[in-house]
1. For relative contact order in percent (Cα under 8 Å, 6 or more apart), the calculated result is 31, so let me know which of P, Q that is.
2. Here FRET efficiency 1/(1 + (r/R0)^6) of positions 44 and 68 (r between Cβ atoms, R0 = 30 Å, to 0.05) has been calculated and equals 0.50, so which of P, Q was it run on?
3. Please compute mean count of other Cβ atoms within 10 Å over residues 60-67 for structures P, Q and give me the label with the greatest value.
4. If helix-only ellipticity at 222 nm (-39500 (n - 2.57) for each DSSP H run of 4 or more, over all residues; to 500) computes to -15000, which of P, Q did it come from?
Structure P
Amino acid sequence: MADVVVAGRRLPLPKAAVVRAVAEVLRGERADAAISVTFLGRDAMRRMNAAWKGHDRPTDVIAFALESPGGGLVGDVYVCPWVAEREARARGVPAREELLRLVVHGVLHVIGHDHPDGDDRVGSPMWLRQERYVERLA
């Protein structure tokens, strides 16, 4: 079982749902990692996005991966429920589904998957993989 930490002032998903989503992806991808998932407010996510990505606006998810000194992978996934709720409305999906999608998306990035920018990302192998996990979890 992966080591999963869930944090944030307000959790928009039950902790068990987040842990299950992370574990499902790691099991399905045959990856081992210690993952933290932190839910951030709009302003905190905007600051993080500006500092790390150079975009002065909130974003939905940011993920970081590190090799731990003792070996193994450690990852931090940051999700903004404020952005997720707007994206869910725009896509016509439940907010819970969009939040799970962002957790899955972040974990896939941590373990090394990537996608092209722009409209091409929704047809990418990573996106298709992500959607299979979301379908199982939602």
Structure Q
Amino acid sequence: MQASGQIVLKINEAAPITMAAADFAKLPRHSATLTEHGKASTYEGVLLHDLLAKAGLEFGKELRGKQLSSYVAAMASDGYEVVYALAEMDDTVVESGIIVADKKDGQPLDAHEGPMRVVVPHDKRPTRSIRMLQEIDVVQLKK
């Protein structure tokens, strides 16, 4: 979500989808613990899977074949970018628990982290837990 309270999702060649904070608030809430610099914090938000499904991506039995060559790119307002395999978002493949968080230890994220942050709880290092999330793109490599 940007400072304006919106998140932009781009799915392959389709027109970008903008989700308002009200849309984000309607999705089921989840939490994840992330340890940085020796300190554990609990983040709250929505599963990245749920955001992508709301944008029209199909998971489960529909995620197969060339769709498995897709990746999810997350971009931060400071230029930091990370990628995840689309299969990581599907709990029939792996339970990644990746969330887009808007709260840390019960409080809204501060300007250093927010307004949104991707949290990847099962990574050994938090390098893919991107702060200041601005945009999420899904790209299929194999056409």
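Derivation of every value follows stated rules applied to the coordinates shown; laboratory data play no part. Just so it is clear, the model here is predicted, and its values are computed rather than measured. Cβ atoms are built from the backbone, for glycine too; each structure is taken alone.
1. Q
2. Numbers: P: 0.75; Q: 0.50.
Among P, Q, the structure yielding 0.50 for FRET efficiency 1/(1 + (r/R0)^6) of positions 44 and 68 (r between Cβ atoms, R0 = 30 Å, to 0.05) is Q.
3. Working: P: 17.1; Q: 11.1.
Result for mean count of other Cβ atoms within 10 Å over residues 60-67 over P, Q: largest is P.
4. Numbers: P: -15000; Q: -2000.
Only one of P, Q returns -15000 for helix-only ellipticity at 222 nm (-39500 (n - 2.57) for each DSSP H run of 4 or more, over all residues; to 500), namely P.
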